[in-house]
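There are structures below to look over.
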Structure 1
Amino acid sequence: MGSGTGAQNAGLASFLPETMFWNRLKGALSRTSSTFAEKLSSLFSQRCSHEEKLSALEDLLIAADLGPQGAAAVIATLKKRTFTRDFSLEDAKKALVEVLVPLLVPYERPLASWRQLPKDQPIAFLLTGVNGNGKTTTAAKIAYFLQHQGRPVRLAACDTFRAAAVAQLCHWGQKLDIPVHTAPPGSDAAALAYSAFEATGPGETLLIDTAGRLHTRADLMAELEKIQRVLKKLCPEAPQEALLVLDATTGQEALAQAEVFQGSLGLSGLIVTKLDGTAKGGIIVPLVQKYQIPLRAIGTGESLEDFSSFDAQAFVTALIS
């Protein structure tokens, strides 16, 4: 097991103010918004009938990964308002905001709610997802956030078959001055999670970084379920958070991943990463609508500060700006 005090590293900068983060998000979503905006502007520059324009707009919304439900709701709103007249580009943008924001608001879960985590018992966060989705970096970002709330943190490197994953987590543990629980290569991940949680004191949070696994592998999903079971032996409420880390660049594939992990674990939240590198940022809309899982946070880069609560109004505004 690595060592550390769990105290906040005085050399780390504080979190970015929300306004600054969302200004940066507009830039991070530039690939999504620019692709969408170009096609939207092109549509409104064409000479076509009212109905043809509505049909083309619906196709455009679906192509942007907003999903059939979100697209249909926008089109229905426009039909109600503009049935007897043509509608403009600004009408379309306004309808997008007014329709999509209410669809997403019910799934906002601010990171600030973690400030109210119980201080009289140990807390466990289980981070899951397929290979390459950014679980380990996300674990470090969550640790960084909790440190800034004055909450002691531990890390458990439960990807015991990949030395590089353990080394990466140990690197973050050293940088953040956080204890990292490890085990010899090939060790049982559930046993490591159990011993790490057993060592976690009241008021501390254990972040469990699991092995990246294909959601199509039943044996690997069973290992996750085993980790969840052994944690409950120490605390019936554990893990208090079962978080699925999704890569926004995968688009519609994220829906299939969410379905399988939700079925196995009963997820408490989603974290969507890599929004700065995709033209598929709209996938967030059908993702939360279909599975009704809270969206805990979004990531827009590799630095520890590129992490924030999801805000529906700011997200949709950035998406279409």
Structure 2
Amino acid sequence: MSEFIIETHDLVKKFGNFTAVNGLSLQVPVGSIYGFVGPNGAGKTTTMRILTTLTRPTSGGAFINGVSVLDDPRAVRRAIGYMPDEFGVYDDMRAWEYLDFFASCYDIPLAERKKLIDDLLALVDLSHRREDMVDKLSRGMKQRLSLARTLAHDPSVLILDEPASGLDPRARVEIRELLVELAKMGKTIFFSTHILADVSEICTHIGIVEAGQIIAQGSMDEMRAQLQPHREITVTVRDAEAAETVKRTVGGLTGVVNVVDLEAKGGRYRVRIDYTGDDDGVAALNASINNAGVSILGFTEETKDLEAMFMRVTKGIVT
């Protein structure tokens, strides 16, 4: 069995002269929370529609749990739960009726549906809203209800298109917490977003797409290592003489790849050390500077966030 539950190979989708997906290849590990990140118009929704059998690719392959979306679309639909970016029109249904409708679409027996609906409403914290009309629910509640119906047939993979789009901060946090809980239940979560905070908070893996192509993908640790191949440590001291002592002390140490002066601030001098070692090595650097008789006013390590990583790869900047 493959370690990847979702795979695409050189996926292409053209609409006339416009190429929405252009040779896209991605790999989503089993049990991961995979953030599919890119600007609007990058090809995220088109890719998801291909994965969910709603759109046929122009060329290339797409597989869910080893099953081709072209060869056996029915099996693919049984394996996935899909949540589009639009809720749909179900104004004349109560919350429980909405879930009952979708459960019936998956041929779940009537005798089993009541408990299933109760369980799903409890999971998304909407039990107290079961009799409410769907159109009276807030957007955040509609999103949670929509997520609940993707689970009606107990799929192994959830494919979610912009699940947090348009939500207020509290509702976004609730959706993120729910996705983490579903991952703990053994679901693989594949969701698109342009909200980087959602990715950095919960994702185990990320794929960055632009102009219909994957330009970077991997685990969050791999992506951060790609962004920042060495650690950047800033040492702050009182004067220029102390800064020179810092540079002499660490310049020849193993793992130190560069030492540079930074602009002085507030009358204090700063030295940046580019270092490839581990945490023990960082502690040893600090000790070496102390042993050289330098009074250290600051010893900090810069960590670049996901936004910096996104900007780097989408602009094609090479470190």
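Values as computed for the structure displayed
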{"item": "Entry that produces -15500 once helix-only ellipticity at 222 nm (-39500 (n - 2.57) for each DSSP H run of 4 or more, over all residues; to 500) is calculated, selected from 1, 2", "result": "1"}
{"item": "Per Cα Rg over 2.2 N^0.38 Å, for residues 102-253 alone, the highest-valued of structures 1, 2", "result": "2"}
{"item": "Structure (1, 2) behind the derived value 17.1 of mean count of other Cβ atoms within 10 Å over residues 182-189", "result": "2"}
{"item": "When relative contact order in percent (Cα under 8 Å, 6 or more apart) is computed for each of 1, 2, the largest belongs to", "result": "1"}
{"item": "For log10 I(q)/I(0) by the Debye sum over Cα atoms at q = 0.08, 0.14 Å⁻¹ computed as -0.39, -1.02, the structure of 1, 2 it came from", "result": "1"}
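Values quoted throughout were computed directly from the atomic coordinates according to the rules given, and no laboratory measurement underlies them. In this text the structure is predicted, and so the values were computed from the model without any measurement. Cβ atoms are built from the backbone, for glycine too; each structure is taken alone.
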